[in-house]
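Right after this note come the structures.
Where a number appears in this text, it was derived from the coordinates with a stated rule and is not lab data. Everything numeric here is computed off the predicted structure, so don't read it as measured data. Cβ atoms are built from the backbone, for glycine too; each structure is taken alone.
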Structure P
Amino acid sequence: MNTFALSPAIDAGTGLDIDPSSLARLRMEFLDRGAAVLGPPALGHDTHANLLNEALAQRQNASWSLVAKQCPGEISQHNLRAHLGWHARSFLSSASVLASLEHVTGHRLAPSWSASCYTYYDGPGQHMGEHCDKKEACRIALLVYLQTIWMPDVQPSAGLQLHVFRGDNAASGLLLRITGLSNRIVFLNGAEQAHLRPALAAGEHMTMLAGCYQSATGSDFRTT
């Protein structure tokens, strides 16, 4: 199992501007582990602020609660979701983000709008159970952590982590624990590798942009 010490990226206004050495590192991490981690900081100040402010506004105006127990065909979860706004759609569809995704993952991708959303974990016990993403709707996930809060003078609990497994279920073994720090991005092979978020502890909150991408070619095409 591995943890990461990560270098920053520079943002070019509405997308990503990742230096060549960081792109090479992300590519190797993704090929080796199915998850690559950028930042913090992953976004420039203006882009980060625009996305966070939009996420907080959407939480008030266009959100819904998602609660499900471990029933057949369901993912056990408790969180809040919200529709994307203009800033999120512009970011996820920007040429620089799409180019970075292709370089890191080897896949030519297009945004899957129906599967993308803002997501909020706001209180003790809120979580996302073990699952793989649906391949046709979310071949690759881009997770943008916008704001993460925990109690002062303590370390963040496991509830602020993304647990990534080696294969398509937890029995394959835990590979990574990635703490969702503010202004961090994760490129995730979520359709092939199971992942989950444990329950939040008291005083913890997380606001994130969950971007899903489908194949841009209509098949699982991979570049070299």
Structure Q
Amino acid sequence: MNKNSIIPLYQQLADDIKQQIIEGKLKENDRLMTELEFSMSYDISRITVRKAIEILAEEGYVTKRQGIGTFVAAKKLNRVMNKLLSFTEMCENDGKTASTELVSLEWTWAAVSVSQYLHIEENDRVMKIVRIRKSDGEPVMLEENYFPSKYSYLMEEDLTGSVYSILRRHDTTPTHAVKTVEICYATREEAEYLHVKEGLALLLHRDQVMDEAGEVIHYCKLIINPERYKLTILT
């Protein structure tokens, strides 16, 4: 640290940490030193350290986890809104490894909202698939899929991989979707699945997915941790 420089000490510290992240000396999800440890290591005040960390958090280089510490931010999965990609394809595009935990698979009766998305009658039989989607082993989203009964063959498939790959094997190709995005707040169950605090602001993403002829294939409800995910909208 150059205390004679015109560059403020907090900016020097922020730049130093940022460079370590860029060079890979500090990796995704690495925990940073505490304010006290930075203060002693760099011979600067804790207020200076706090300002540096705030800069890095605003720029997206680090994330603060209440009661735990400050960590190098994981690169967010980028979903381009004008493209229909599976979660597996998104991860591959970003150089990450996708994995899936199957939470539940069951037949149920379509609620009004689900029937409207699927263009079926209320209380028609539908397949409900609940999964946790992970990127490099970290939970990114809780996924709820609803399929009409014509897709019953999914019951016999391995659903820990790409469902879209299975659909294509059965001559069904998802081509486009009607998407909506809004804010929701983590319930206790969602917080447990996504490893976040209850009440945290999350993204609620709904997809009505169709084939080339416009027939609805499935309705998908996603609860997403925005610390690990971003949307790019092309207009």
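With log10 I(q)/I(0) by the Debye sum over Cα atoms at q = 0.26, 0.32 Å⁻¹, for residues 154-201 alone coming out at -0.85, -1.07, pick the structure among P, Q it was computed from. Display every interim value, and only then the final one.
Numbers: P: -0.99, -1.20; Q: -0.85, -1.07.
Derived from the structure labelled Q.
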Completion exercise
Value 17 of relative contact order in percent (Cα under 8 Å, 6 or more apart) was derived from the coordinates of, among P, Q, structure Q
Fill in the blank from the handout: Calculated from one of P, Q, log10 I(q)/I(0) by the Debye sum over Cα atoms at q = 0.15, 0.18 Å⁻¹, for residues 18-129 alone reads -0.86, -1.13, and the structure in question is P
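For mean count of other Cβ atoms within 10 Å over residues 90-97, which of P, Q scores largest?
Numbers: P: 18.8; Q: 15.0.
Top value of mean count of other Cβ atoms within 10 Å over residues 90-97, among P, Q, belongs to structure P.
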Completion exercise
Working back from 7, 27, 29, 17, 11, 6, 2, 0 (P(r) over Cα pairs in 10 Å bins from 0, in percent, computed), options P, Q, answer is structure Q
